[in-house]
1. So if we calculate mean count of other Cβ atoms within 10 Å over residues 173-180 for every structure here (I, II), which label has the highest result?
2. Check the numbers for mean projected area of the Cα convex hull in nm², for residues 197-276 alone across I, II and tell me which is largest.
3. State the single structure among I, II that was used to calculate helix-only ellipticity at 222 nm (-39500 (n - 2.57) for each DSSP H run of 4 or more, over all residues; to 500), giving -7000.
4. 20.7 is what came out when Kirkwood radius over Cα pairs in Å was calculated for one structure; which of I, II is it?
5. 16.2 is what came out when mean count of other Cβ atoms within 10 Å over residues 237-244 was calculated for one structure; which of I, II is it?
6. Identify which of structures I, II gives the largest calculated value of FRET efficiency 1/(1 + (r/R0)^6) of positions 77 and 109 (r between Cβ atoms, R0 = 25 Å, to 0.05).
7. To which of I, II does the computed value 17 (relative contact order in percent (Cα under 8 Å, 6 or more apart)) belong?
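Read-outs: derived from the displayed coordinates by stated rules, not from any lab. Bear in mind that the values here come from a model prediction, so they are computed numbers and not experimental data. Cβ atoms are built from the backbone, for glycine too; each structure is taken alone.
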Structure I
């Protein structure tokens, strides 16, 4: 019984899913000034091994999904230890963040609050399609980028245009990714009464909106790389993103013919390809 509960709780932390969110952290690292390696590794641990798992655990506690969820094809039943684990991890996040500095702490605090508002049955932003969508872009994208850029190295001046264009780019990127993570969950969300953005848009509309926002984010990335690093970096970025582009439009064409192909396996395939290649790019970008 105890072993089963521990296994269920551990699975629902969805540690491997943090890989899909790593590009935002690496983007922030690449945009940092006078990076402190020790603080960078500490921030990486806090965000990917404490913050994200805490958010996943809290969200799962209120969702109680029976079908596939991000990174878990067949989720085990949730146990009461999950919600307590979420709160414990949140405490560790805030305690660790305070050591790293006041600004990083403030960002982590607002992230934990935002994740609760998204999932908690009283506020349940997940059931408010546009508020939830914007919230994910602002908190998981923009706020995480700012926490890294301003929290692990020499802070950039608040008047620096590169700081705010990077923040906007991170938000646009997440706003393009987020609807695609909901595209295979329409039936599950309908059973729970959650009106997600993807349900409002429909399967085809989800592809269109994702393409618009991801396309805008890619264009913003390219402009940034041309201005900061030059065309070689920009072409490297575009070259590494081309397989994701091919996969996206191949999948969209398949879904246009048969909506049932908007499934868990193909969604995870897109996430893995897009995140993996984005991570490779940023690692190459700031590798000495």
Structure II
């Protein structure tokens, strides 16, 4: 399968396109309904709130690289990225349609969610798009899962609570984090469970503190998210992945961790021996959960 073509908006050339528009943080099932059968996704980077209202910017569900790969997995041929800044934010809704959708992209069909807003002061809406005759407009209703509307806000809450199953039902795939593997304090290696450690990005959502079954670059893993209270290292939050039956050096490489289920909360143990005994249980539990997991 060919790699998705990623193009900055200024470099795009007009051609007949079916364009799905949105911020698409998380590329959840509601977003997927908007993207369905589009050949081009038009998105923003950075997130508009990072420019317009930084204090209101929520923790993002996924970094751009993960978002790109998830969108590619939906069969999209092209990802067009708007470099969002204050100058672009001042464009009116009419200018966005004329300059971006019609002139720059040559859109013949445009897909948006029913709550999509755009243009200066968010004056543009689906009805305004539907009033234009240059392209067909497809307005997608909000999607519900388990009787509630799927939204990025809901997914962030599920992730923070450690509800990986609930997050997965909304995302249509496991929640993922990605980061460079850094040196730790070698504590896991001393205990017989060497881990690949990621320092989480403060801008991104991470699961609540605890131990999880996950896949780390496709390998079953037991993952601790937290501060390792037994040792009081003072290093702050780490995502520590013990890749089961894996041998190799991951330092300096990027690791993508897909969370499957929460096994237990993080706790302080009375002794190292008690911690090791629990880690053995965690690894067995993680292996069992991963073995029974049906990939979407």
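1. I
2. Details: I: 5.4; II: 5.8.
Of structures I, II, the maximum of mean projected area of the Cα convex hull in nm², for residues 197-276 alone occurs in II.
3. Values: I: -24000; II: -7000.
Value -7000 for helix-only ellipticity at 222 nm (-39500 (n - 2.57) for each DSSP H run of 4 or more, over all residues; to 500) corresponds to II out of I, II.
4. Numbers: I: 19.5; II: 20.7.
Clearly, the read-out refers to II.
5. Values: I: 16.2; II: 21.8.
It must be structure I, since only it matches.
6. Biggest value here belongs to II.
7. It traces back to II.
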